[in-house]
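Take a look at these structures.
Here, each number is a calculation from the coordinates, and none is a lab measurement. These numbers were taken from a predicted model, which means no experiment stands behind them. Cβ atoms are built from the backbone, for glycine too; each structure is taken alone.
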Structure I
Amino acid sequence: MSLAKQIAKDLYKIEAIQIKPDRSFTWTSGIKSPIYCDNRLTMSYPEIRNNIADAFVEKIKALPVQPDVIAGCATAGIPHAAWLAEKLGLPMIYVRAKAKAHGKGNQIEGKIEAGQKVIVIEDLISTGGSSLNTALALQEEGIEVLGVMAIFSYGLEKAKTEFAAKQIDLSTITTFDILIEQLLEKEAITKKEQESLLEWRDTLALG
């Protein structure tokens with residue numbers, strides 16, 4: 001089994017991702033959703049978080065240019081960035097959503113210099129706003145962003161479009177489509193429910 005499929009399976013098993021085809025989850029935005037994703041739960045499962053780090057390593061090793069530093073998006077991307085940086089033997093930083101209002105007013109925490117190359121780590125990509133803002137904050141400091149990598153993505157067109165517009169690469173370990181395909185294979189959902197779930201995602205992607 002590929003790491004993408006294994007991690008999708010793991011996320012569902014520990015209920016980091018929950019599926020309700022009746023769309024009874026309500027997101028903060030008010031959207032009625034069939035899926036709830038909280039990848040913070042992976043912190044409590046050493047084997048799963050290690051598999052996630054290995055998947056990130058695999059992706060990074062395949063890049064034509066290697067990073068000098070690993071950056072975590074505050075807050076959920078921070079632990080995964082730390083485990084990944086440890087595996088690669090690289091320095092790590094993290095980036096706040098905005099600069100602190102006190103102290104030195106830092107937005108970027110840790111040591112990084114203009115001209116260095118960085119990979120940004122996030123736990124989840126929905127519209128991609130927070131991770132894209134992280135990448136742009138790094139670019140403003142003269143840092144070369146090789147790309148943003150995340151554990152899971154809903155596959156919304158808005159995220160793809162926004163990243164493409166800023167010419168920043170985006171990739172994820174696993175996706176909504178992979179998860180739904182697995183659930184159908186194990187008969188956790190019906191074919192009709194699969195179609196409904198994909199229709200929801202595709203409709204949301206157009207919004």
Structure II
Amino acid sequence: MKKTRISMILFLLGFSFYASAQNDVSEIKNETTKFSLEVDPATFAFNGYSFHIRVQPKGCDHLLVGFGTYALDMPDLLVDFNSKNKNKGWNVRINQGYSAFAEHHFLEVNRKWFVGTQIGIQEFKLENDATVGSEKFTNFLGMMYAGYTWKPFKNNMYIKPWAGFGYTSKISGTNTLGTLTYDISPITMFVTVHIGYTF
């Protein structure tokens with residue numbers, strides 16, 4: 001029941017961003033639907049990838065919605081964030097992640113401050129230095145985040161640092177490898193930088 005309530009809260013927050021943007025009919029400047037592509041360079045540095053598409057609907061000056069897919073080897077810093085897993089020999093990979101995003105940009109889309117919500121699923125692969133083999137599990141992710149969009153050049157490229165705080169829960173698979181159990185904390189945090197371009 002608690003998980004359902006948290007999921008509903010995240011959904012309603014995302015919907016509220018959408019509704020507020022739809023109701024912003026004064027001084028509408030965006031006369032066409034605009035598309036942006038974003039990547040997270042850190043994922044490539046950690047043996048992975050990320051590709052995100054974002055859409056600014058026609059008539060919406062503050063709303064950005066989108067979808068992303070990503071994978072990476074989790075850095076030790078993120079694995080050790082949960083003290084129950086710290087220094088336990090875990091090697092963790094997000095094999096595949098899929099997420100939907102909704103953002104409210106306070107000034108205008110892809111300029112300065114914004115807040116957002118992310119809802120998705122992630123498949124994890126677990127290995128441990130103390131044993132052989134691997135296991136997989138899939139979790140649900142709901143996250144609120146905030147960031148800032150900076151345009152360093154006179155074109156449509158932008159740099160977008162953001163940080164998020166959210167809830168996660170296993171929905172399938174196993175997080176036990178032999179006699180070892182990888183602890184899945186219900187609370188998750190994430191900090192990254194996206195680079196994007198609007199067409």
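Distance in nm of label points 7 Å out along Cα→Cβ at positions 126 and 158 was computed and gave 0.9; which structure, I, II, did it come from? Source structure: I.
Among the shown structures I, II, from which was the value 1.15 of Rg/Rh (Cα atoms, Kirkwood Rh), for residues 62-133 alone calculated?
On the way: I: 0.97; II: 1.15.
It was calculated from structure II.
When helix-only ellipticity at 222 nm (-39500 (n - 2.57) for each DSSP H run of 4 or more, over all residues; to 500) is computed for each of I, II, the one that comes out at -4500 is II.
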